[in-house]
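A.B. asks: The structures considered in this document are given below.
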Structure 1
Amino acid sequence: MVNKLLTVKEVAKRLNISQELMRRLIWSGRIGYIDINQGGKLIMARFTEEHIQTFLREREVKAG
């Protein structure tokens with residue numbers, strides 16, 4: 001089974017944030033992604049489920 005690559009819009013919706021904030025996370029390197037336009041002038045970011053889960057795990061605040 002091939003994992004679906006998600007767009008900026010799809011991940012922003014999943015995280016319940018704006019697309020603009022999602023782009024800031026990309027530009028600042030705070031979320032991993034696949035650049036399908038590597039070497040090009042613009043970043044064309046796509047995300048796997050693992051990118052999302054890693055991002056959330058790294059930001060989880062544990063009680064206590």
Structure 2
Amino acid sequence: MNETIERLEIKVAYLESANSELSDVVYRQQKEIDSLRDRLNALLGRFEEAQAKIREWTAEEERPPHY
């Protein structure tokens with residue numbers, strides 16, 4: 001009976017350690033996802049600004065290909 005309790009305590013300790021470690025990994029991954037999402041949003045903003053600045057050239061403004 002004593003050995004059974006000891007084995008269960010060892011398993012619980014291992015599971016608590018594994019759970020804590022996995023929790024830390026998930027936390028770090030979420031922080032990285034948040035950072036990447038912020039960077040992506042910044043890039044999308046810059047891309048949309050660049051797209052807004054692009055304008056169509058009229059035939060008079062466009063240079064022939066040999067220039």
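Read-outs: derived from the displayed coordinates by stated rules, not from any lab. Just so you know, these numbers come straight off a predicted model, no measurement behind them. Cβ atoms are built from the backbone, for glycine too; each structure is taken alone.
A.B. asks: Thinking of 1, 2, which structure, once mean count of other Cβ atoms within 10 Å over residues 26-33 is computed, gives back 10.0?
C.D. replies: 2
A.B. asks: From 1, 2, which structure was volume of the Cα convex hull per residue in Å³ = 102 calculated on?
C.D. replies: The structure behind it is 1.
A.B. asks: Quick check on the output: -29000 is helix-only ellipticity at 222 nm (-39500 (n - 2.57) for each DSSP H run of 4 or more, over all residues; to 500), derived from one of 1, 2. Which one produced it?
C.D. replies: Source structure for this number: 2.
A.B. asks: One of 1, 2 was used to calculate FRET efficiency 1/(1 + (r/R0)^6) of positions 10 and 50 (r between Cβ atoms, R0 = 30 Å, to 0.05), giving 1.00; which?
C.D. replies: 1
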